[in-house]
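Below are structures written as structure tokens.
Read the figures in this text as sums done on the coordinates, not as results from a lab. The structure displayed is predicted, hence computed values, not measured ones. Cβ atoms are built from the backbone, for glycine too; each structure is taken alone.
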Structure P
Amino acid sequence: MSSQKQKNKSIYIIEGQDQPYVNFICDRLINELLEPEQKTTALYKPDPQQMSVQHILDELRTLPFLSEKRIVVVTAADKFISANRPVLEKYFENPSFTGILILTVSKWDARTRLAKKLPKIGTVISAKQPKGKNLQSRLRQYAADAYDKILTPAAAELLIELAGDESARLYSEIDKLALYENEKKNLNEQHVEAVTGHNRLFNAFNVIDACLTGDAARAVEKLRNMFAEDKSTEYSIVGAFAYHIRKMFDAKVMLEKGTSEKYISDRLRIWSNKNCFFKQVRSLTLKKIGNILSQLTNIDYAIKTGRTNAPLAMEQLVLKLALI
């Protein structure tokens, strides 16, 4: 995005429903087009609800002061474009030589007359919501671009597991990671566990422990406290439980092969409550642990498709576990 050809564009459309990332791409583009000291006089961000399209275009045609270009940014511009399409079509035919227009939109329809005029004088930058491995790559790119940090693939995967797949929440978690681990270049799973997952993983551990000791009332109470104390639990609780149960599964496999608890602890990074953890693992068969993981996968799908909600589904699971 930093090539000279890209810098010579008169109009940029940044498209995506992932608003935090759209904003990040927009800020990065502005930083490439302007020097920091130029932003005071050469950057204008009008509110399209308060300013007319003519006022915005006049700003684009205003000669820049102390810079070669003047940038006008209209964010969340979908309605602005729809309401002023004929005027914008004329501007696209003859844009300002010294003005750069940046429009951020949730969707850019390539079939419109406006879109067909764009390639001669501008470009579309995609900032669409990624999924799966693409989301991991996006998070790693965000950490590198925003903080010059290396987020390991395993750390990115764990972050999604613990915090969910909503981008705004994930970027916020990376912001916190970068702040708390300011001196660290590499951000790994241990950092994610300490900053993002500590309370959630600790609480999930206690709920599971209460279940496996047959204390359903205490398990449900602790589960409800998790939801009451942190609103984000609704999005992260399945991941927190799955993370712990997956460690139990891996530990059970190694125990059945005769692997020592010390080696397992080091390999799986079990740093606290070791005795309790291995007591939990030994209390269940490998088949039962695998069944719990399968139930969590089904719960996650049901929540994401609107068939249930997290508090209800997890409470039902906890009651089942207490009867094992």
Structure Q
Amino acid sequence: MDHCVFIHSNPKQIVGAIVARHALKRNSRNADKFDVQIIDTRDHPFFLEYEGKKYLRDGVERVWLNDDLQSFTPLRFMPPELMGYRGRAVIIDPDIFAVGDIWELLSRDMQGKAIVARARSGTKGLIDHCMASSVMLLDCAKLTHWRCEEQFRSMFEMKLDYSDWICLKHEDRATIGLLENEWNDFDHLTAKTKMLHTTRRKTQPWKSGLPVDWRPAERFRLFPPIGWLMRARRKLFGEYAFLGNYKDHPDANQERLFFGLLRECIDLKLVTEDMLRNEMKSNHVRHDAFEVLDRTPALAPPGRPPIALPG
């Protein structure tokens, strides 16, 4: 198929990825025109090869852990290879849920650009000029230099900084078009949102109450001592020490949207109750997930906004 959406994931976020896949098809009037595939770290042995080895991130050496919440991120650069460097692809994180019709993005005029993505918010975008590669529209024929495994290995040779790679800093900016924010809406859900990104990891709705299992950045350009403290914490006490637990999302609508979609996945047997229980035991899904499902009202049928949202 010439048009495909890829969701990259790992075992910790597989439930989110399945829900994301369902939302993409559910909310498109053109679901027959594109495919959706999940790219899982477990299917790519080179990840295991580097477990526990040091790589370059934010200018410092870090240890690669496949059990980290976001170990899937290098797979953002695999879709052109999987497409045979032909056609259009969209790559999204497993915590991004379509509210609008993804075909509008897949079929848009890219105006000759190879990549279309939005800028990161905050200091990452303003100071570091970082692009948000968590959602990218890709013209695969223009990205023949993307070799995911080769680039991944170069991080461990200290030739490629993870943060620069993820921020698209090695791409020619003339080849990158700007994506409207609503296609990668950071924890912001309104009637204009096309794809909701629950990007604040500590408030992902299906993780509430679980111990934090992701590693924060260690470079803070506005106040470097914070980075020094974070590095000291990690070296003295361990990767996840003192990071606390996941919290409830401050926007109840975002919890309602996720669990409404999850309920549909269970009804369609895309996620089984046994699978969900196993994910809860593994601390991948909050332990009160069934109680949240019971109190979550059904979403509006496809073809209408799934929930009533502010303008």
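If helix-only ellipticity at 222 nm (-39500 (n - 2.57) for each DSSP H run of 4 or more, over all residues; to 500) is calculated from each of P, Q, which structure is the one that comes out at -8000? Intermediate values should be presented prior to the final figure.
Numbers: P: -19000; Q: -8000.
The read-out was computed on structure Q.
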Rank structures P, Q by FRET efficiency 1/(1 + (r/R0)^6) of positions 20 and 60 (r between Cβ atoms, R0 = 30 Å, to 0.05) and report only the one at the top, that is, the highest.
P
Comparing Rg/Rh (Cα atoms, Kirkwood Rh), for residues 76-147 alone across P, Q, which structure shows the greatest value?
P
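Tell me which of P, Q gives 10, 35, 32, 17, 6, 0 when you compute P(r) over Cα pairs in 10 Å bins from 0, in percent, for residues 12-163 alone.
P
Could you figure out which one of P, Q the value 2.6 for distance in nm of label points 7 Å out along Cα→Cβ at positions 188 and 276 was computed from? Walk me through the numbers before you get to the answer.
Numbers: P: 2.6; Q: 3.1.
Corresponding structure: P.
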Answer label among P, Q for the case where Kirkwood radius over Cα pairs in Å, calculated from the coordinates, equals 20.1
Q
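Which one of P, Q has distance in nm of label points 7 Å out along Cα→Cβ at positions 116 and 172, as calculated from the coordinates, equal to 4.4?
On the way: P: 4.4; Q: 2.0.
Structure P accounts for this read-out.
Here Cα extents along the principal axes in Å, for residues 140-267 alone has been calculated and equals 47, 46, 32, so which of P, Q was it run on?
Values: P: 48, 40, 22; Q: 47, 46, 32.
For Cα extents along the principal axes in Å, for residues 140-267 alone, the value 47, 46, 32 is produced by structure Q.
Figure out for me which of the structures P, Q the number 4.1 belongs to, where distance in nm of label points 7 Å out along Cα→Cβ at positions 84 and 292 was derived from the coordinates. Let's see the in-between values first.
Values: P: 5.8; Q: 4.1.
Only structure Q yields this read-out.
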With relative contact order in percent (Cα under 8 Å, 6 or more apart) as the yardstick, tell me which of P, Q scores highest.
Q
